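Next up, some structures in structure tokens.
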Structure 1
Amino acid sequence: MQARILTFAALLSSLVVGAATAEIAAHRALYELSLATARGDIQAATGTMAYEVTDACDGWVVHQRLAMTLTNTEGQDIDMLSDYTTYESKDGTELRFRSRQTTDRAVTSEVAGEARMAANGGEATYTIPEGVTRKLAPRTLFPNAHTEAILAAAMAGKKFIEMPLFDGTGAEGAQDSSAAIASWKGPQTSKWPELSALSSGRVHIAFFDQAAGTQQPEYEVTMRYWENGVADELVMDFGDFSMRGKMTNFVLAKKGC
């Protein structure tokens, strides 16, 4: 399995696309993960993912904790943990990030720093690894802005959108992303009453290494997105295997900070 696990937060500004606007909602969600498909030496997998979005007045604070236990064909268990925290300004110009991944308690990846965007581009400056900087192309989006761009496109009736993303999960810099939007519909019955009055649809997002110039995505995710940025019915494809995510707990926070 690749060392870098793209965080769910990268999937999940206020951006205008056509005549539609979208804004994410502060909330907490817990997902139960199970193995969907395996292509390599993984024969079983379980896990959980806790995801929280907090309204910090002038920005959003996101915390994600992804824990998985993988069992290989030799019957060995591998414990993987990803812990990711960001602060993103609501105007989409500033991101502070920290990400730490471990395998069997050994740190396999750790990054931290901040990034800023302007009309002519931006730059990410890392404190871990120290001294690393990455240029960001114009129109690069941070994670919450990325989510709102997808939602706005969906509500405007668009079926496909491409955009660069910087989420601070690795030292390589930004990635390219493409999102295909299908079956966007009006209110539907949901287990969660807070979501039943909202429109939603199926979204498939693929993420690509900008430097590699390849058409093969590093990571893919399919989900049902609600118009407020809450996601359920997840399938996260890591390459060698994919995990299905079922939302088992959901709390919508009050509006405002």
Structure 2
Amino acid sequence: MKSVKKMLELKNICFSVEESGKRKEILRDLSLKIDNGKFIVITGPNGSGKSTLARLIMGIEKPTSGQIFFEGEDVTALSITERAQKGISFAFQQPVRFKGIRVIDLLKLSAGKELGVGDACAYLSEVGLCARDYINREINSSLSGGELKRIEIATLLARKTKLSVFDEPEAGIDLWSFQNLIRIFEKMRSEIRDSSIVIISHQERILRIADEILLLSEGTIKKRGSVNDVLPELIGTTAAVDACDRLR
């Protein structure tokens, strides 16, 4: 029987910080495997270590102990740039603004090659933006939070990344932008083949898209399973899941 390829594996990850002269544990002996072709949502209460976990995967932070493997290779000591070159990408809660850089320039940088206007427009269309209105816009304060989120996702599409990590993508956007974000994620999930997506979120509509939900609490994974297995516990009852399903 053919084995399933592991996209990402974390082994016995610990992470602590110095706080008021004492060591504070954020993640405690956390182990995690994510298969290729999966759409995973990690959720949990504030302070549970969700964003720290995302930053460790990308290399923004380094674990106090433990190892991180990407496609079977130990990447624990690799920098953000080196991990990006391997095929890991990261979307921040608040996307960075680049004054003086146009959307098309950012897409070209993300693709790592010369990108035709037609291709750039196709990536913008994928995230529901009218290319004609955005392709020559600067990545500055004239763009709303929702527009920045979608442009950031377009750059991930241009990179053809193997593993995309989103840290609370719903943060700082309005309801209309959030609804568009859900549609983008639904499309991305339906088209996953040789890549994986990890989203840090506690929004129910994002949780519902997941192949699996991971519940993080007190720095460790308390539960992992399908939407039907995990979500009822998070929102109260199984009946709540059924009722929401009828509204989709």
Structure 3
Amino acid sequence: MLELKNIVFEVTEDDGSVKRILDDVSLKLDENKFYVVTGPNGGGKSTLARIIMGIEKPTSGRIFLDGEDITEKSITERAKLGISFALQQPVRFKGIKVHDLINIASGKPLGTIEACEYLSAVGLCARDYIEREVNASLSGGELKRIEIATVLARGTKLSVFDEPEAGIDLWSFQNLIHIFETMREQIKGTIMIISHQERILNIADEIIMIADGKITKIGRKEDMLIDILGATLEGGICGRIGMEGGGI
């Protein structure tokens, strides 16, 4: 489905030196599977997600979606081809209502009842949110669930979430886990989540470990968790909510 071949991503520092963020990364994601990408801070996880979405362009290497080379395609073009990306901090849109946002995501006008079904799927009382503006009146947890509702409305081939647990409280995190469990069971597409959280790792089909810009290991959840929990004890991976980001 999605294949990355020999991806390198470099940035130039203020002193003129070149820093390599991703170093010859090759990765293949299969259809209808749930992946979690994890590893130490600064290892290249979020950069990998941004490369897949087209926010950043690789210094070298190629990206293929269903056999088509999309390396030079823009964010908009990739979205049209079926890739969704959810940021660590969802964007607020002053003047745009939740109903409007779900319509935009689905690519067609939806009736109130149909739009409300997507909100209900992410644990929100639809009648309380459908006509609200996507602005500062919404909490971080509410925004994240609305963002996931838009991903559900799109029904994309590949949905990428960059540390969806960042900045939310424990109650919201527990609801987030339930939402991802539901997505894993119902969505017809591939899901990739960047996360440190053990409970998210536990619902993966496969786990991808990244450190120092390289993929160090890929395997089934059952085969990977012992290594990951060992890294947690050594301080390499944050295993508890609250270790990164504050509450809402």
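When distance in nm of label points 7 Å out along Cα→Cβ at positions 60 and 116 is computed for each of 1, 2, 3, which one produces 2.2?
1
Could you tell me which structure in 1, 2, 3 was used to calculate distance in nm of label points 7 Å out along Cα→Cβ at positions 180 and 220 as 0.7?
On the way: 1: 0.7; 2: 4.3; 3: 2.0.
Going label by label, the one that fits is 1.
Readers should treat all values here as calculations from the given coordinates under stated rules, not as data from a laboratory. Here the structure is a predicted model, which means the values were calculated and not measured. Cβ atoms are built from the backbone, for glycine too; each structure is taken alone.
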